[in-house]
Structure P
Amino acid sequence: MIYDTIIIGSGPAGVAAAIYAARREMKTIILTKDLGGQLALASTIENYPGFESIDSFELTQKMHNHVKSLGVEIRINEVKKIEKQDDKTFKLFTEKEELTARTIILTMGLAPRRLAIPGEEQYSGKGVSYCSTCDGPFYKKKIVAVVGGGNSALDAAEVLSKIAEKVYLIHRQNEFRGFEALIKKVNETQNIEIILNSQVKEITGNVLVEKIKVTNNDSNEERTIDINGIFIEAGRVAHTDLVADLCDRNEKKEILVDEKCNTKTPGLFAAGDVTQVPFKQISIATGQATIAALAAYQYLQLKEGKTPGILLDRSPVRKQVV
């Protein structure tokens, strides 16, 4: 079987790409090593249009059910290698099988850089968060900690200071790496307590996060801090070595795409957080993935010598896609 497109990644970008590809009668499959992508790391989503508040698991299920209703299979199968076979197809190698596709859409997203400490995995989504924008509003008048020393951590601490009663900003170095203006603002914010040259060693609690253990790098003095939540803002990493020979990447290993989500390899597209797009949000990822799917459809039409023209939705009730 030759697929019209194979989508790698099952987060919001992968789902959106699959929906638009399927509605253009493209033979489509999603390959993923896990379900939901970074969406699964959030607890409740309040910034996705159409849902005032929705549990991340429920939103993931709704997205996947939508895709499956269109006949798209979501297969748990990590892609280990991709080869461009000729001017027409790609070959994908997984641990279990080999598949052939006429186009590929990369939507692997980013992976948060983890602290790899006791309690981090156990309390993920139960007080441990990797997205202050997503989960910050749930900590109104509560006590939180932010871990990191770059702009993302500084920004998270500043935003959370307007929501939470108190914010502990913990960084393993003696100085921050962010913009001077942002550092100044954080230093001047009264309800932010800065703890430098220190590392979080353990996260504990009952059902939810309750405490963290912080150790000073020089003195080894240990301090236990009562908190309601901890935001790990140590950065996110793009795992894109899989396509290193097929895509141009920036210094963060994010995939470089043009306005139609084309990579340097014809027929290979990328969308969402794995690309160089500056803002990493669900709505942006789904919008970019829509472009990628429509561009893949146009690519195939042109390869067949057809003129795509206006992209019309091929659902029973025909309407122009806007």
Structure Q
Amino acid sequence: MNDIKTAGVIGLGALGTLYAHLLTEALGRDHVLILADSRRVERCRREGVMFNGQLQDFNYTDAAAVTEPVDLLLFAVKFGGLESAIETCRHLVGPDTTLVSVLNGISSEQILGAAFSPEQVVWCVAQRMSALKEGNHVTVSPLGELAIGVPAGQDDRHLQRLTAFFDSISFSYARPADIATHMWSKLLCNTGCNQAAMLYQCSYGGLQVPGEARNTMLGAMREVVTVANAEGVPLSEKDIDSWLSIIDTFPADGEPSMRQDGKAHRKSELELFAGTVRRLAQKHGIAVPVNDRIYRQVQAMEAAY
């Protein structure tokens, strides 16, 4: 398997822009394709994308016009756009293409594995960053890192290839001992932090102080621990404390992605968070009243857009 020399990024939200920027800086513009359909490519070229105050010289590319597979393909779309993104990029995935998803939740890796090959998918959690997107302006501080791994028993050649690449470009990453448990831990964070910020229409600052928003965040997180344990995933109160230690250091005026979705009247990732927790809780006969309340109230908010 050859070293990674070309990359494609599909999705230019906050995280897609961050990784498009980092990869373009590392590999050079000609070797990093920012993929979309022709209409979106034209809009990006016309309007531009700003990252941390600087206009980006990205290589916006109509995916349909590309004929050769890329070495690394990074999916950064919203969950609702994943199936469409897979079809847009299907011809860019060769037998040696390494696939990475920075989507929230615990489902995208399985979807990519079913669409291509599970052995090509490196499981991933984007963490420790605070990212804000307003129009075509993206601000990320801190830049965070990717936690990467593969589940027990999976061939790790693509993981080894990716870590060698990251080492060569000084890209920040972590290797948790159990990536599946780590992904559940991030689901715990998102289910509490993202949903509480959207429901109470607050920034990180509103979650960092005692009050109803923080209590709701903690209650939603504890329900994830209960459901995870029923699924055989060993989360505990320590995982909650670990995420609180991170959330409490974020800029007080920063905002989780669901809060940004709410302000922009976009459909949120409610189904990925409370939806997942509620479905699995029902499977095990577990009560999750906090996530039930969040689910109902956020649905009502979105219906009023």
**Asked** 19 is what came out when relative contact order in percent (Cα under 8 Å, 6 or more apart) was calculated for one structure; which of P, Q is it?
**Response** P
**Prompt:** When semi-axes √(5λ) of the Cα gyration tensor in Å is calculated, the result is 41, 20, 18; to which of the structures P, Q does this value belong?
**Reply:** P
**Item:** Structure from which 0.7 was derived, distance in nm of label points 7 Å out along Cα→Cβ at positions 123 and 203, options P, Q
**Value:** P
**Asked** Given a computed value of -7000 for helix-only ellipticity at 222 nm (-39500 (n - 2.57) for each DSSP H run of 4 or more, over all residues; to 500), which structure among P, Q does it belong to?
**Response** P
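Each reported figure results from applying straightforward, stated rules to the coordinates on display, with no laboratory input. Predicted model only: the values in this text are computed from it and were never measured. Cβ atoms are built from the backbone, for glycine too; each structure is taken alone.
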